[in-house]
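What follows draws every value from the coordinates through simple rules; no lab data is involved. A quick note: this is a predicted structure, and the numbers were derived from the prediction, not measured. Cβ atoms are built from the backbone, for glycine too; each structure is taken alone.
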Structure P
């Protein structure tokens with residue numbers, strides 16, 4: 001199901017779309033993907049606030065109440081799946097500097113699916129494509145995802161499941177569409193945002209909640225060599241929640257995550273709807 005909201009136009013709450021939209025022509029916009037369980041958005045408030053903040057960073061004004069209403073209209077009652085909310089600057093003139101001629105466009109798409117928890121383990125390969133920490137696309141979830149797409153395609157063409165993207169200095173940043181965590185004994189380490197890391201909703205939640213699982217946390221720069229020394233590695237995003245890495249840099253890893261961590265994830269999926 002897809003809904004398009006362009007206030008004041010004939011396409012409001014229909015599947016029609018203005019083909020001069022800057023999101024379509026220039027990737028001028030932002031998006032957010034959230035997991036739906038029983039018709040409810042996991043960490044709804046965090047997702048809506050992050051999306052609105054990312055839009056504001058691009059100079060696009062949106063109303064959180066309008067986002068929430070569109071989301072509720074789009075998600076079927078009791079459904080499981082993924083919800084994507086997209087905000088573009090709206091229709092506008094040609095060229096990079098062209099101004100939008102109307103209000104922002106808001107799109108909502110619900111994809112029904114049943115997702116395992118935890119997700120099946122993956123193999124990880126270092127990509128030749130580097131993250132740019134100075135880019136707005138590294139700090140905000142913009143529509144500019146070409147680097148991530150090509151990094152993943154490159155990894156899959158080599159027989160791997162996922163790509164690991166590094167900073168220009170060669171330190172760990174993120175996977176193609178997930179944050180990276182490494183477990184060293186009782187210490188859970190993830191790279192700092194300064195490495196070009198997108199501040200994922202589940203990443204932020206886990207850093208705050210890990211003590212409940214008996215784990216300490218740290219945001220530290222990691223070289224690939226240091227990452228390969230971890231007891232275990234896993235990826236996080238709002239759909240995967242936790243996804244273990246089974247192979248990286250010629251080494252196989254323990255894929256059974258700590259019981260306390262799995263318990264945290266189950267608690268999130270069973271009741272993390274409003275925050």
Structure Q
């Protein structure tokens with residue numbers, strides 16, 4: 001019965017959206033109700049996802065139909081609040097454990113899963129930990145991407161938020177403030193982010209829209225063109241990644257009979 005209701009909602013979504021821009025790839029597995037990130041890597045057809053706070057410390061690999069074909073337990077990590085995934089050009093995957101809804105966390109972690117270990121059932125990840133600069137107030141972070149061997153991590157404040165930088169280097173670090181930003185409009189919390197393989201386009205996700213950043217210089221990512229792209233339906237969207245330089249995957253959490261899907265959107 002649940003599947004029938006979800007199928008009905010998918011049909012409604014497809015009717016209400018431009019088919020050129022929107023396509024439902026698959027249902028997410030029914031027991032993964034709180035998928036918080038999605039990522040693809042080179043030389044792999046799998047779609048990688050995680051769940052957020054309170055769920056298993058597991059990285060899941062899904063096929064194109066949404067079926068789990070690989071589960072990797074991160075044995076030396078606890079899922080304190082896993083919020084986003086990113087990957088480097090070598091196909092290594094990074095898990096961002098930096099959610100901070102309570103604003104009580106002082107130390108955050110990024111877990112590196114080496115490409116060579118993606119076929120194993122259980123691994124010890126390499127750990128990149130960081131804290132905020134002394135004068136920076138505690139923030140809730142849900143989104144990041146990697147560029148020029150640095151992680152750029154975005155705060156979730158819907159008004160004036162921040163972007164910080166952490167080096168992609170195993171060990172302990174103090175984050176560096178890169179910029180403050182304020183996206184126009186209301187309800188602008190950023191829940192996930194990604195950068196295209198050519199490094200020319202960044203996408204920031206919200207529950208009902210994607211911001212496309214392009215034409216920027218160096219790491220001044222908000223200096224170029226910022227385009228808001230409506231996603232035509234409002235669900236709890238938590239994961240975004242590039243499928244290609246002009247196409248993205250988006251995932252949303254299952255809430256009752258809504259969501260729990262993998263979508264494909266064209267940025268053109």
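Structures P, Q were shown, and Cα extents along the principal axes in Å at 56, 40, 30 was computed from P. Once mean count of other Cβ atoms within 10 Å over residues 32-39 is computed for every structure in P, Q, the highest value turns out to be that of Q. Here helix-only ellipticity at 222 nm (-39500 (n - 2.57) for each DSSP H run of 4 or more, over all residues; to 500) was derived from just one of the structures P, Q, and that gives -2000; the source is Q.
Taking FRET efficiency 1/(1 + (r/R0)^6) of positions 24 and 112 (r between Cβ atoms, R0 = 35 Å, to 0.05) as the criterion, the largest value within structures P, Q is that of P.
Calculating FRET efficiency 1/(1 + (r/R0)^6) of positions 176 and 256 (r between Cβ atoms, R0 = 25 Å, to 0.05) for structures P, Q picks out P as the one with the greatest value. Match the computed value 0.75 of FRET efficiency 1/(1 + (r/R0)^6) of positions 96 and 168 (r between Cβ atoms, R0 = 30 Å, to 0.05) to one of the structures P, Q, and report its label. Source structure: P. To test your reading of the models, identify which of P, Q gives 20.1 for mean count of other Cβ atoms within 10 Å over residues 80-87 when calculated. It traces back to P.
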